[in-house]
Structure I
Amino acid sequence: MNYLELAKGIEEYTRTFRRELHMYPELSGQEFETQKKIMRELDKLGIPYRKVGTTSLVATLKGGKPGKTVALRGDIDALPVKEESGVEFASKTEGVMHACGHDAHTAMLLSAAKLLNDRKDDIKGEVRFFFQEAEETFSGAEKIIADGGMDGVDAAFGMHGMPHLKVGEASIESGYRMAGCDTIYLKFEGVSGHGSMPHMSKDSIHAAAQFTTELQSIITKQNDAQDPLVLSVGRFHGGTKANIIAKYTELDISMRYFTPEARKVAHDGIRRLAKSIADLWEIKVEVEIEESALSLYNDPDLTELARTSFTKVAGEDGLQHVPKMMGSEDMPYYFQKAPGVYALMGYRNDDIEAIYFPHHEKFKIDEEYMKYGVALHVQFAMDFLNRE
């Protein structure tokens with residue numbers, strides 16, 4: 001079965017629905033109208049679904065034969081970005097834009113559901129479609145899981161459009177592919193006093209500055225140099241006036257990692273460094289670690305299957321290498337419940353300036369890439385369910 005040709009046959013459907021979503025984007029956890037639009041289409045197709053989380057949907061397609069269960073995911077939320085893409089179907093919601101391409105992800109998943117529904121008697125097992133809220137806040141996947149979406153699932157598959165690759169290309173590679181992300185909050189507490197008599201006070205800014213200077217030594221002296229770790233101080237706030245010794249100084253740190261070992265090195269090192277500096281200057285420090293997202297690890301076996309699926313859709317020449325990325329994604333939460341694979345799909349087209357990385361105000365895609373995403377969803381699902 002040539003699923004790319006079938007996807008080409010419903011390109012207008014895919015494009016029309018994607019543009020409808022693009023014109024009316026909604027932020028994470030607020031995708032109520034988006035949910036209604038997806039429900040409208042699922043009702044037309046006769047595919048059963050249930051509401052989960054706040055605005056997510058889990059649609060279920062049971063095949064004509066017993067078998068395994070595969071989950072396909074598409075995220076539905078937009079970003080607080082003022083659109084400057086110049087497309088004729090630009091956002092009509094001021095200050096909100098589908099600047100990460102989730103409108104295309106949703107349209108591709110819906111179109112895949114449409115194609116699979118037309119062939120449900122040939123499906124051996126069950127396909128679940130996760131129309132997921134709040135990927136941008138790393139909270140949507142956990143909501144679907146909490147409401148039983150992954151119960152009984154044997155494999156999970158997802159994808160994301162990227163400008164590293166041209167239309168018809170994909171990067172599907174095993175192992176760690178995207179970084180985990182934590183945010184770490186520190187609050188140093190000293191003793192305030194007059195700037196003319198620092199010996200009568202305990203300066204929290206001085207301690208926090210010393211901590212900031214030494215922070216990178218956790219990476220260079222305590223972490224394996226071949227195991228990437230990034231620590232960035234994005235916020236440093238302390239004091240109220242030039243001649244007042246600061247009682248409080250706060251730091252916000254963004255951390256990116258791949259392996260659990262690097263994550264532990266960073267967490268332990270930050271706590272140890274903060275305490276040692278606080279003890280040195282006889283002040284207090286609080287450390288709060290907010291675990292935001294897990295690192296994404298592609299199962300090697302499913303990766304090989306997905307690569308084979310893609311070559312059936314687009315040929316071997318379409319498979320390209322993209323280095324693992326320090327960006328984060330909440331797809332890994334599904335992979336805790338079942339093995340999974342995540343594909344990067346190319347939307348780049350220099351001629352129409354579809355060149356920008358997600359989250360840019362001029363972000364746009366070459367919509368020709370969507371048929372490849374639709375076909376890959378379908379091909380992977382069928383290949384997995386038909387595999388002995």
Structure II
Amino acid sequence: MKLGINGLGRIGKLTLWHHVSRKWFSEIVVNVGRQVGTNLRDLAAVIERDSTYGRLGTYLHGCKGGQVIENVNDVDGTMTVNGVPVRILRQARNPGEIAWKENDVRLVVDTTGAFNDPTASPDSPKGALRGHLQAGAEKVILSAPFKIKEKGLSMPEDAVTTVMGINDADFEPSRHVLISGASCTTTCLSFMIKPLLDQFGADKFLSASMVTVHAATGSQQVLDRLPKTGATDLRKNRSILNNIILTTTGAARALPLVIPEMKEIGFIAESVRIPTSSGSLIVLVLNLQDDLGEPMKRGRINSIYRDFATTSPYLVFTEEQNVSCDIIGMPNAACIIEGSETHTRTANVRVNLAKLGCGSSVVDVPVTQAVIYGWYDNELGSYTNVLGERTVSVAEQMV
């Protein structure tokens with residue numbers, strides 16, 4: 001079975017790395033939609049080297065890694081990467097015009113970030129996610145959250161958002177043709193929330209909030225520049241090299257698509273961008289209602305994560321003292337819980353029922369506030385590797 005990859009940006013290139021290492025697909029067809037550099041060897045050089053993760057040969061084979069890209073043919077648009085045939089398409093940018101059918105590609109991963117609306121018509125002038133289906137693909141995996149642009153429209157019946165290891169069973173092969181892999185932040189966050197929800201139930205969660213201290217992304221500027229016409233957030237145009245920049249995250253909107261119980265819980269998600277190339281951190285703050293005489297102490301919360309990690313290949317529990325570089329490239333670690341930094345504080349919260357129209361009494365409610373830290377490599381180690389697991393699992397159900 002062949003795999004199609006649309007786009008060769010950060011996630012596109014690392015998706016290619018993942019699959020030439022894994023060798024599940026017999027061939028990989030990558031659409032870049034234009035000429036890159038002066039010839040195909042220039043594109044091969046882009047694939048082979050990475051400023052964050054080093055050389056592809058080292059990633060695949062360690063310190064003994066050597067040349068892994070061979071047989072580069074500029075005329076045919078082909079090369080061999082770690083023994084896997086790779087074909088490069090350089091003609092079309094619009095998904096509906098990409099030669100998937102001509103190349104026998106049934107499954108496509110769209111990593112461009114440009115086509116996120118599952119409701120957009122495949123004939124949209126600027127292109128649409130469903131265009132891949134029109135061009136011959138049977139299923140499309142999106143490496144980003146769905147984003148419906150037209151207000152009032154609901155999620156189509158043939159679209160689903162999943163995180164591998166959390167709700168991958170929600171994917172129904174006979175029904176779903178568009179599959180979102182959510183985002184790197186939602187992936188990590190879901191592994192921080194799910195074990196506690198399974199243990200305590202949603203009724204114990206009084207409120208939840210998170211901040212992701214997030215590495216820079218390609219949407220940010222190297223140097224300060226003028227904002228586009230109509231831009232409302234002037235901080236996005238400031239240099240990421242020397243600033244901490246307040247921004248937003250869609251994790252609060254995407255999480256209920258993966259964990260429906262979160263619809264019942266008041267949740268706030270914020271984001272701060274920092275000048276690092278990869279390696280991010282979620283600081284999760286929970287207010288949990290205690291049972292009388294049984295406060296939710298640090299050891300209890302850590303034991304829940306520790307037990308979950310023994311059955312899940314995507315959650316890592318550690319009591320080591322890490323910094324962000326330590327988790328870069330850690331394979332399939334959707335989330336690394338830093339157990340040594342879990343903190344709890346239990347106190348009685350006084351509720352005046354009279355203000356709620358429920359009588360005149362005052363009730364003391366035992367509440368624990370918990371602070372939990374979860375690391376994630378927002379590019380390769382966490383997101384791309386888990387996305388690769390999702391891709392293979394979908395492909396297995398298509399064979």
Here helix-only ellipticity at 222 nm (-39500 (n - 2.57) for each DSSP H run of 4 or more, over all residues; to 500) was calculated and came to -10000; which of the structures I, II was it taken from? I
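Could you figure out which one of I, II the value 14 for relative contact order in percent (Cα under 8 Å, 6 or more apart) was computed from? Walk me through the numbers before you get to the answer.
On the way: I: 24; II: 14.
So the calculation was done on II.
Out of I, II, which structure matches 15.9 when mean count of other Cβ atoms within 10 Å over residues 154-161 is calculated? Write out the running numbers ahead of the final one.
Numbers: I: 24.4; II: 15.9.
Matching structure: II.
Could you figure out which one of I, II the value 20.8 for mean count of other Cβ atoms within 10 Å over residues 122-129 was computed from? Could you put the intermediate results ahead of the total?
Details: I: 20.8; II: 16.6.
Matching structure: I.
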Among I, II, which structure scores highest (criterion: distance in nm of label points 7 Å out along Cα→Cβ at positions 26 and 306): II
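Which one of I, II has volume of the Cα convex hull per residue in Å³, for residues 98-233 alone, as calculated from the coordinates, equal to 224? Could you put the intermediate results ahead of the total?
Working: I: 224; II: 190.
Structure of origin is I.
Compute distance in nm of label points 7 Å out along Cα→Cβ at positions 58 and 74 for each of I, II and report the one that scores greatest.
Working: I: 1.9; II: 2.8.
Comparing I, II, the top value of distance in nm of label points 7 Å out along Cα→Cβ at positions 58 and 74 belongs to II.
Which structure, out of I, II, was P(r) over Cα pairs in 20 Å bins from 0, in percent derived from, given a value of 25, 55, 18, 2, 0?
Working: I: 27, 49, 20, 4, 0; II: 25, 55, 18, 2, 0.
Answer for the origin of the read-out: II.
None of the figures in this text is laboratory data; all of them are computed from the coordinates on show. This is a predicted model, so every value here is computed, not measured. Cβ atoms are built from the backbone, for glycine too; each structure is taken alone.
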